[in-house]
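Rule-based calculations on the coordinates, nothing more; no lab input. Source: prediction; values computed, not measured.
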Structure I
Amino acid sequence: MNTNTPNTQHSRNILYRLPLVQKLGLRLIVGLLVTIACSWLFYSIAEDVVEKDRLVAFDIATANALHAAATPTSTAVFEFISWLGLPGIWFVGMFLGVYFVSKNERLNLAALVFALIGGLILNSTLKLLFARDRPVFIDPLVIEQNFSFPSGHAMLSLIGYGFLTYFLLKGLRNQIARILLSVAMILLVILIGTSRVTLGVHYLSDVIAGFAAGTVWLMSCFIALNGIYRRRRRKSAPTSAATVS
C-alpha cells in the first residue's frame, strides 16, 4: 500500500530539489541540525551547572525525592537496567564487532570502535573538566567514585544502542518494525538514564547532558561514516553515472 499522497510526493520533490539538499544530502543536513541543537542543549546545561543556577536546586530536590521513594525492589530493578547501560553496552559492542568481522565490514568495525572508545574518552574528559560531585546521601543506594557530569551511562548507552539501531534499521524494510525497534531502543536508553537518577548516583541534568553529548558524538560519527561511503560510491561509479544528480 502506497501511503504517499500527491501533495506529499510533490513536497518531497521540492525539498530534494533545493540546492543545499542536492549538494549535501537531506540526511547530512538533518544530522547537522540535530548536532547543533544538542550542542546548544549541552552548553546550556553545563553553563547552569557551573554557575550553580536554579537548575542545580531542581537537581538536588529531584534527587532527594527519588532517594526517599526508593525501595529494595525498585533498587534491584534499576540496578539491572543500569547494568544494561554499563557494562552491558560493551557486550553489545562486542556482538556488533564480531558481526562486522564475519562480514568483512572493516569500515563499520572501525566506526564502531571509534564511536565507543571515542565516546568513553570524551565522557572521561568532560567529567574531569567539570569535576561535578555526585549526589551525597547518608544512606546511599549505590556508591560511585568518579565525577558526575555528564552521565557516562546515559552518553555511552545512547552511542552504543544508537549505533546498533542504525545498522538494524538498514536491514529492516517493514515500516512498522522499524518504528517499533526505534521506539524500543529510545525507551531503553531513557530507562538507563532514569536508573542512574533513581539510584542516586547522578543528577537529572547529568543524564540529560549525557544524552545531549552522546547525540552530538554519535551524529558526528554517522556524518563522517556516511561521508566516507558517499566518497567511495562516487569513486566506484562509472563516469557517466557520476554526472547524474
Structure II
Amino acid sequence: MKRRDSETKHEYADAYFKENKIYDLQGLLRENETYTCGVESYVYPMGHSFDPTILNYEEESARYRFCLYLNIPYYIIAIEQGSEVFEIYLISENDNTICCNLNETLNKSAFVCWWKQHQSFTQKKEMTEAAPRIEGSIIDNILFANNLAWGVNIDGFTLDTNGKPLAIFEKRITNKSQVEQYDPRKYFFGTNKKSGDFPSWNILKTLADHLEITLYLLTFERSNRKIMGKTQIKEVHPSNGLTYTSPIKFIIP
C-alpha cells in the first residue's frame, strides 16, 4: 500500500523526525480561512481491499489527535490501484486502536464535489519541486485536472502526552549549497522562475499562532550530511519577509 507523499526523502531528516516523534500530515483542507478536515491518501493493490491493520498506529493516532484538537475530522482516502473510485474513511480511535469507518464511496465526479465542499480554491503555487514525487498520483491528477489545490502540508508537528500540539516544523532541504550558507529568507520574495513563499509561510504561522505554539524552521542539505539548522519563526510579513527569533543554529549530532 502506497501513501501519497510529496516530501523529499532525506535519511538524516527522516531519522531525526522519527527519533523526536515529529509527525507529518499531508493535507489540511480549509475553506474561507476555516480548517475543514485533515486528509491522507493511500493506494492499495489492484484486486485487494483497503487494509487499515497495516497502517502505522503511532503516526495515524498523532494525525487524528492533531485534527481532533482543531475540532475537525480526519479522513483517509483509499483508492484501488488503476481505479477512480474513492473510499472516504472517517478516522477515530478506541482502546489504542485506529478505527477506519467507511463514510462514503465516490466516483470521480462525486469525489471532486466532495473535495470542493471541503476546499474549493484553485491551485495557484507551482508544484515544481514536489511534481516528481507525486507523478502518477491518481488523486493529484484528478485535482489538477479540475484546477483544485491539495491541502496545506504540515511537514512536522509534535504532541504532548495528552494529544495537545506542542510545535509545528517546516522542513527545508537545499540542493544549491551547504546548509550553513542556506537561508530561506533569500527566497521569500521569489525569483523570475519561482513564486514567493509568503502564502505558504503565512498559512503555517497563522496556524501556529491559532494553536498558540511555536513554528520552527529546520534546514538540511541534499548531501545527507548529518547537520541541521534550526530556529524559530517570529514573524511572517509580505513586505519584510521572515523574521527569526535568533540566527539559525547549526546542530551536529
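Here Cα Rg over 2.2 N^0.38 Å, for residues 147-202 alone is compared for structures I, II. The highest value is that of II.
Hey, helix-only ellipticity at 222 nm (-39500 (n - 2.57) for each DSSP H run of 4 or more, over all residues; to 500) derived from one of I, II reads -26500; which structure? Corresponding structure: I.
Of structures I, II, the largest value of Cα Rg over 2.2 N^0.38 Å, for residues 51-90 alone belongs to I.
Assign the value 20.8, 71, calculated as Rg and Dmax of the Cα atoms in Å, to the correct structure from I, II.
I
Thinking of I, II, which structure, once relative contact order in percent (Cα under 8 Å, 6 or more apart) is computed, gives back 30? Value 30 for relative contact order in percent (Cα under 8 Å, 6 or more apart) corresponds to I out of I, II.
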